[in-house]
1. Suppose you compute relative contact order in percent (Cα under 8 Å, 6 or more apart) for every structure in P, Q: which one lands on 30?
2. Given that distance in nm of label points 7 Å out along Cα→Cβ at positions 28 and 52, derived from a single structure, equals 1.8, which label among P, Q identifies that structure?
3. Among the shown structures P, Q, from which was the value -12000 of helix-only ellipticity at 222 nm (-39500 (n - 2.57) for each DSSP H run of 4 or more, over all residues; to 500) calculated?
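Derivation of every value follows stated rules applied to the coordinates shown; laboratory data play no part. Nothing here was measured: the structure is a model prediction, and the numbers come from that model. Cβ atoms are built from the backbone, for glycine too; each structure is taken alone.
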Structure P
Amino acid sequence: MTNIGANLRSIRERMGAACSRCGRDPLSVCLIGVSKTVPASLVRAGVEAGLTVLGENYVQEARSKMEELSDLAISWHFIGHLQSNKARMAVESFDWIHTVDRVSLARELDRQAHRQGRRMPVLLEINVGGEASKSGVPVEEARGLYEMASSLDGLAVRGLMALPPYEDDPELARPYFRRLRELLDQLREAAKTPAELKELSMGMSHDFEVAIEEGATMVRVGTALFGRRVS
């Protein structure tokens, strides 16, 4: 049985140490527990241990857990690739969407947000490694996507998200995290409301400490928290 409480304490200690190394306030970094394929019973144990934010990759799976865990105070973040035909359900169900990676999706999310009378907090997904197997807009197209998405009043563009190439050595991910931070800085310089554009969702179980040192404001941790997934 995974000791989620102990895992959560360890992760928070590591986050705190990473913040100390770079002179940051630990409260400036949000821990997102990645609960993809994790049974609702384990998710409940995580929330009862102190987890407040969950990240899900699939809309249907998430909605099932949301029903089962409706008695708990949880902020739900969508962190997977989002098909445009799931935009309505995503806007209905989630507090944040991290993976806006194309103009057509931004427009559909805006349309659904207007229909539901809300302004949807979103992050733009950037393919910092230029990998054909991954979603995300290329770095050189990020400004165009930002300018378009930020003009849609149904969306609140809060920052950037990335999943860099996997490396066994977390230090090898550092240049990608740094590139995302630099890109956010560049977009903030041209933004009409730079104060809104401040989030960096980057770093996972094996490299979140390096991501924090490079400016992450949200880290997405699954395996280190819930244990290795069955599927």
Structure Q
Amino acid sequence: MALAMVEFQKVFKSYFRGTLEIPVLKNLSLSIPTGTFLAIMGPSGSGKSTLLNLIAGLDRPSQGAAVVAGQNVSSLSEGELARWRARHIGFIFQFYNLIPVLTAAENVELPLLLTPLSKRDRAQHVHAALELVGLADRAHHYPRQLSGGQEQRVGIARAIVSDPDILLADEPTGNLDKNAAEDILTLLSRLNREMKKTIIMVTHDPHAAERAQLVQRLDKGLLA
């Protein structure tokens, strides 16, 4: 049996608006085995993005334990969290979040600027990541010169360039047409299958969720 990459035990998360407490996640326990492709579905406001933020160490539980890649992320300082995140977490966003004045290669290189890799080594990693997503020939193109599907593939290359354990994908096909979305889902499946990446994907799309190995539904802060 695979070890858990993500282990949440009785996690609560609330936010405060003035003195008003707004509960988002309620007594959530979740175990995600290493190498799993998990889709999380649920209506807007159900806590999906909060769950991704807790896995990434961008937020901390109000109560409970969140252990990710063997580390209790609540116990780390902000500096330790940043270093831990750089090693273990890759993000894929709905709207790509590419910097328009940087080329595809420069966008992909960004996570590596926080590492001790030499410029030459960074270039090799960037080329390998772009080749993996089928865009090595677009390395010197700017985002405006790419289609939406190509921009998302650059975003995926940026997410994998540092070889993280976990890919967090927040509505990765939500801004794409049907064919481009299918290409992205096929690429994610390949990263899971061939590179053994643990992928946690938030989606509203039942068709996208079908490509995952497991589907969990989150509603009003509770897993169904």
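1. Corresponding structure: Q.
2. Corresponding structure: P.
3. Numbers: P: -12000; Q: -10000.
Structure of origin is P.
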